[in-house]
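Q: Following are the structures in question.
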Structure 1
Amino acid sequence: MDGTVSGEDRNERRKIAKVVARPVVTPTPLHFYRTASMPCPYVAGRVERKLVTELTGRDSTRFYNELSRGGFRRSHHLAYRPACAGCSACVPVRIVAPDFAPGRSLRRVAARNADVTVHVDEPKANVEQFRVFARYQQSRHHDSEMASMTYGDYRAMIEDSPVATRLVELRGPDSRILGGCLVDLLDDGLSAVYSFYDPTDHRRGLGTYLILALIDEALRRQTPYVYLGYWIAESPKMAYKSRFRPLEGLGADGWSRIMA
């Protein structure tokens, strides 16, 4: 060898030097915290605690995907799941969208809402949404903290997200908003964060139709799951989730079908 370096070799060495000099990016570690004990809002006489972590940094989306498969939910920039001593009543559940086959009652709900338009948009709050949200809270959850939310609080709930999020809106034939659902986009589906609807329209079954719209959106995106949060067998408030089958639940041995 004559010891000379060709222009091609010099270029290759520059490429290698750039790779070597590039700083190594390590994932931001997650820190988990337990909340204080509070009365359980779903099962009388029990207390609840949550395991909470903050979603921050460039890896927040990847972490959130993994946490969702581990039964976590999101609220603003926090991911959480129940961590109650001696109780495992809260079961994370998800609908298997490709295998979903609506029963007669769900088909009736879809038919009653054939004139409804579904919009999937960027999460932007507006006053029209908030008015429906406020009516829903006063009707269904008047004794909760959410019933006292201001428009600013509502806007933060809709727009303050460290991950990819969309707002699913239902609009009637007159373009009036009938309901909405804040959803997070996961690598394996959609996660329903919070839904609301006009509580005075009893005929349509708007809460049910919102979930049907999420299933359709998951299929459109070619993703398999719609995460519905937690299901508690003994809680009447959670009973509606069992209508959407097949339904998978997360247990000690992983996800498995609990309702086929």
Structure 2
Amino acid sequence: MVEGTDFAAARDRADTLVAAENLTYVHGFDDSAIIAGQGTMALEILKPVPDLDAIVAPIGGAGLIAGIAVAVKALRPSVQVIGVESQATASFAAALKAGGPVTIPRRSTLADGLAVLRVGANAFPLARSHVDKIVSVSEKWIALAILRYAELEKTVVEGAAAAPLSALLAGKLPELRGKRTVLAVCGGNIDSAVLSRMIEKGLVTDGRLSRFKVTISDRLGGLAALESGHCPSRRECSRYCARPCFQWAGSQRRARRLHG
């Protein structure tokens, strides 16, 4: 169902169709059967990793982490279950603070799969009672995690799937250092244009891509002075530049700052 600007608008339209045409609505993340089905991810993790210490999963509507947490705590209670949500759409944290699901303001996020304005009424109590810890991450760490997956794992992931790794990159889970940890990579539904922008943002966060703005003179010697990082002398700099681009550090001839 594609309707309106967000999940809430689409849900309202679906409810209208259900009432008008006598249909059955199956909630995408808050239906009991859906939550149980998502819990099978935990079964697939626990079987090949018997000495697992922790599972880190993203949180949007909380259906995925609720299913994982219920299954994990039933089979191996010692395994930590940690949730990660975007700071821009922290609906689970808001529900914890309020004592139940509440609607949060709409904000844009790279992790659009987590952009749920209200956690599920069925998923929330399950997750609250079984999840060990919740952390939130900013957009720059999500972008960097997408870049890391592309470069190191040769895997294309969407923002929501990158959230668990972003929490580690941001240093939000230092207690997991040296532990056997599984990150739930839950989707790769990302537009190529969006992926390109995220990679660029990740490169900026990683310090590998930068942009600077500088004002230089269009007179003879202005560009050469910028490229070389020094002027032959104060006199020549003043002679060729209407407004010198550099402030010189005495005989060192090194630029301290750029005007503009």
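Q: Which structure, out of 1, 2, was semi-axes √(5λ) of the Cα gyration tensor in Å calculated from, if the result is 40, 24, 20?
A: Source structure for this number: 1.
Q: Given a computed value of -12000 for helix-only ellipticity at 222 nm (-39500 (n - 2.57) for each DSSP H run of 4 or more, over all residues; to 500), which structure among 1, 2 does it belong to?
A: 2
Q: Same structure, new question: State the single structure among 1, 2 that was used to calculate relative contact order in percent (Cα under 8 Å, 6 or more apart), giving 15.
A: This value belongs to structure 2.
Q: To test your reading of the models, identify which of 1, 2 gives 13.3, 41 for Rg and Dmax of the Cα atoms in Å, for residues 30-133 alone when calculated.
A: Matching structure: 2.
Q: Tell me which of 1, 2 gives 2.9 when you compute distance in nm of label points 7 Å out along Cα→Cβ at positions 174 and 214.
A: 1
Read the figures in this text as sums done on the coordinates, not as results from a lab. Nothing here was measured: the structure is a model prediction, and the numbers come from that model. Cβ atoms are built from the backbone, for glycine too; each structure is taken alone.
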